[in-house]
1. Matching task: 19.2 is the computed value of mean count of other Cβ atoms within 10 Å over residues 95-102. Pick the structure from I, II.
2. Quick one: FRET efficiency 1/(1 + (r/R0)^6) of positions 63 and 151 (r between Cβ atoms, R0 = 30 Å, to 0.05) came out at 0.50 when computed from one of I, II, so which one is it?
3. Which of the displayed structures (I, II) returns the greatest value of distance in nm of label points 7 Å out along Cα→Cβ at positions 55 and 135 on calculation?
4. Of the structures labelled I, II, which one yields 25 when relative contact order in percent (Cα under 8 Å, 6 or more apart) is computed from its coordinates?
5. Starting from the value 18.5: which structure in I, II was Kirkwood radius over Cα pairs in Å calculated from?
6. Work out FRET efficiency 1/(1 + (r/R0)^6) of positions 15 and 71 (r between Cβ atoms, R0 = 30 Å, to 0.05) for each of structures I, II, then name the structure with the largest result.
7. Assuming -20500 is helix-only ellipticity at 222 nm (-39500 (n - 2.57) for each DSSP H run of 4 or more, over all residues; to 500) as calculated from a single structure, say which of I, II it is.
Structure I
Amino acid sequence: MAETATAARPYAQAAFDIARAAGKLKNWSEWLSDGAALVGDARVRDLIGNPRVVKTQLQGFMLDALGGALDQHGKNFIRLLTENRRLTLLPDIAMLFEASRAEAEGTLRVQVTSAAALSDEQQRALAATLKKRFQREVTLHCDVDKSLIGGAIIRAGDRVIDGSARGKLQRLAQALGH
């Protein structure tokens with residue numbers, strides 16, 4: 001992923017600059033997310049990697065699949081990615097774009113994976129605590145993973161806070177093994 005993120009960074013920055021200048025950060029977020037999901041499909045990856053598929057066919061497919069969501073700059077962006085054989089970078093471009101957008105908007109997307117579903121009260125309390133810690137508005141995205149046994153894992157940007165019982169047991173096992 002580090003290699004693809006490095007290759008995707010200039011494209012993500014260019015997309016962000018264009019979207020911010022046009023006042024269309026939300027629109028670009030949506031279609032970049034859709035494009036990332038599209039190229040994440042195994043059948044589309046096979047199509048992208050097929051040497052018999054010419055670039056213009058691939059461009060047409062991508063532009064049709066993304067529908068009317070794209071403005072002229074978005075269409076040109078897809079053409080550029082296709083021309084440079086970089087369509088497979090769309091998931092990384094979308095991720096980096098979202099990080100730039102969150103930074104510009106002073107928000108932070110936090111992924112919370114807990115052993116049990118969090119109540120609304122717990123989500124509010126956690127969001128308030130994280131807002132205070134990171135000094136930014138926080139948007140929580142919660143998932144449940146019963147294999148954590150108890151507690152939660154919080155991912156905020158490049159920070160990971162593992163407060164799960166499973167994580168604590170793994171750390172204890174490592175400490176005892178040394």
Structure II
Amino acid sequence: MKTILTEKELAITIQRLSHQLLENHLAYDDLAIIGIQPRGIFFSNRIVQQINQQIAPEKITYGKLDITFYRDDVRQGLHTLNQTDIPFSIEKKTVILVDDVLYTGRTVRAAMDALLAFGRPAKVELCILIDRRFSREVPIQADYAGRSIDTIITQKVKVLWKERDGKEEVVLL
């Protein structure tokens with residue numbers, strides 16, 4: 001096991017990504033941040049908390065998206081359903097999808113398919129904590145990435161969060 005980000009580095013990375021989002025999107029009215037269930041929610045919650053410290057909390061539109069039935073591997077067994085919570089239209093908004101690890105790109109592709117049930121966004125951007133470069137199966141690239149790493153196919157990246165795992169860090173297994 002190798003540590004990619006310590007707890008302190010993780011906090012700094014989240015703060016940096018939050019500031020980048022704010023710098024690039026000064027018009028908050030047309031912005032929606034949507035975390036991908038289940039693992040991207042912990043990361044998106046942190047991003048939104050950081051942004052809310054900088055601007056008025058009511059200015060950020062935040063939702064959570066379950067992609068279970070949009071995955072192309074759903075036939076490989078039963079999946080646990082998560083809750084989608086998007087009580088707003090994404091019509092003509094800039095949507096920032098947030099997930100913890102970008103690997104093959106299939107999760108993000110499924111999320112983009114699922115988004116269409118909520119309207120047609122003006123633009124979709126992707127914010128990722130860890131980008132596992134050179135592993136894509138579909139042509140997807142992050143607009144915002146906390147850390148880009150090179151891995152081999154047998155390795156796993158695990159993001160640990162205090163509320164679920166008791167500690168915060170990113171490790172390579």
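1. Source structure for this number: I.
2. That value comes from structure II.
3. If we compare distance in nm of label points 7 Å out along Cα→Cβ at positions 55 and 135 over I, II, the biggest value is for I.
4. Only structure II yields this read-out.
5. Corresponding structure: I.
6. I
7. I
Each reported figure results from applying straightforward, stated rules to the coordinates on display, with no laboratory input. Quantities reported herein were computed from a predicted structural model and do not represent experimental measurements. Cβ atoms are built from the backbone, for glycine too; each structure is taken alone.
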